[in-house]
1. Compute mean count of other Cβ atoms within 10 Å over residues 36-43 for each of P, Q and report the one that scores greatest.
2. Match the computed value 15.0 of Kirkwood radius over Cα pairs in Å to one of the structures P, Q, and report its label.
3. Kindly point out which one of P, Q the value 46 was derived from, the read-out being relative contact order in percent (Cα under 8 Å, 6 or more apart).
4. Using distance in nm of label points 7 Å out along Cα→Cβ at positions 4 and 116, single out the structure from P, Q with the greatest value.
5. One of P, Q was used to calculate FRET efficiency 1/(1 + (r/R0)^6) of positions 68 and 100 (r between Cβ atoms, R0 = 25 Å, to 0.05), giving 0.45; which?
6. Could you figure out which one of P, Q the value 1.11 for Rg/Rh (Cα atoms, Kirkwood Rh), for residues 12-51 alone was computed from?
7. Upon calculation of helix-only ellipticity at 222 nm (-39500 (n - 2.57) for each DSSP H run of 4 or more, over all residues; to 500) from the atomic coordinates, which of the structures P, Q produces -1500?
Structure P
Amino acid sequence: MTQRLAACSCGQLTALVSGEPVRISVCHCLACQRRTGSVFGQQARFRREDVQLSGTSTVFERVGDEGPGARFHFCPTCGATVWYELLGLDGYLAIPVGAFADPGFAPPTVSVYEARMHGWVVPPPDAQHWR
């Protein structure tokens, strides 16, 4: 079974994942742009029971543009988000793909909030597209 390790910049907060993600997506909402400091957020969703968490996190909860929102867990030392809970989807955790530091990670299959997407961004053409 595939195992992957996601970690913050200083290595104190980690998520060890067994198995494949159930969904890989990019989000172009303004909150994800601000949270990541990039033009979109990319995350992989895993079944909660497939993720082993380690370290101390600080939590920031925000209401979603649609739906109940998310509870972000980030390192209190370096500030990197390593995982987050999707409120209302208790059986899953989302992990920012960049936290794996794996250039071979699979591409997204879903692209959401494309109405807020920067004009030069081109999501994979075979992904599901949501405005």
Structure Q
Amino acid sequence: MPQYFLTMPHDSADEPTMESMQEMDPAELEAVMAAANALNTELQESGALVHAGGLHPPSTAVTVDGTGAEVKRTPGPFVEAAEYVGGFWIIDVQDEEAALGWAEKCATALKARIEVRAFQEAPE
């Protein structure tokens, strides 16, 4: 079955972290965490979940560049953007329609936008 990469964008100006989430209204935070846990449990129980996770913001990134004579490490993301991938799911489902169905569940549960992209399949 094909695998899909579902990503949740965040606004680069906000850079939410686990620490900054503590500043949210406790009831709102609890509701979001419960929705995320229920969604991840449903994905796992369906057998579709390969992996999921949240990422630290771009300001914590280090870009490793091997395009020159020497490898360079540069603090920060390799590209500046208005948004960045804050969290993701990798799912293994029958087809794009199934992936879009899971993306709708993710978007609804987390009140977020979700981008859906298929992994490339290896050439035969």
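1. P
2. P
3. This value belongs to structure Q.
4. P
5. This figure was derived from P.
6. Going through each structure in turn, the value belongs to Q.
7. P
Where a number appears in this text, it was derived from the coordinates with a stated rule and is not lab data. Only a predicted model underlies this, so the values are computations on that prediction, with no experimental measurement involved. Cβ atoms are built from the backbone, for glycine too; each structure is taken alone.
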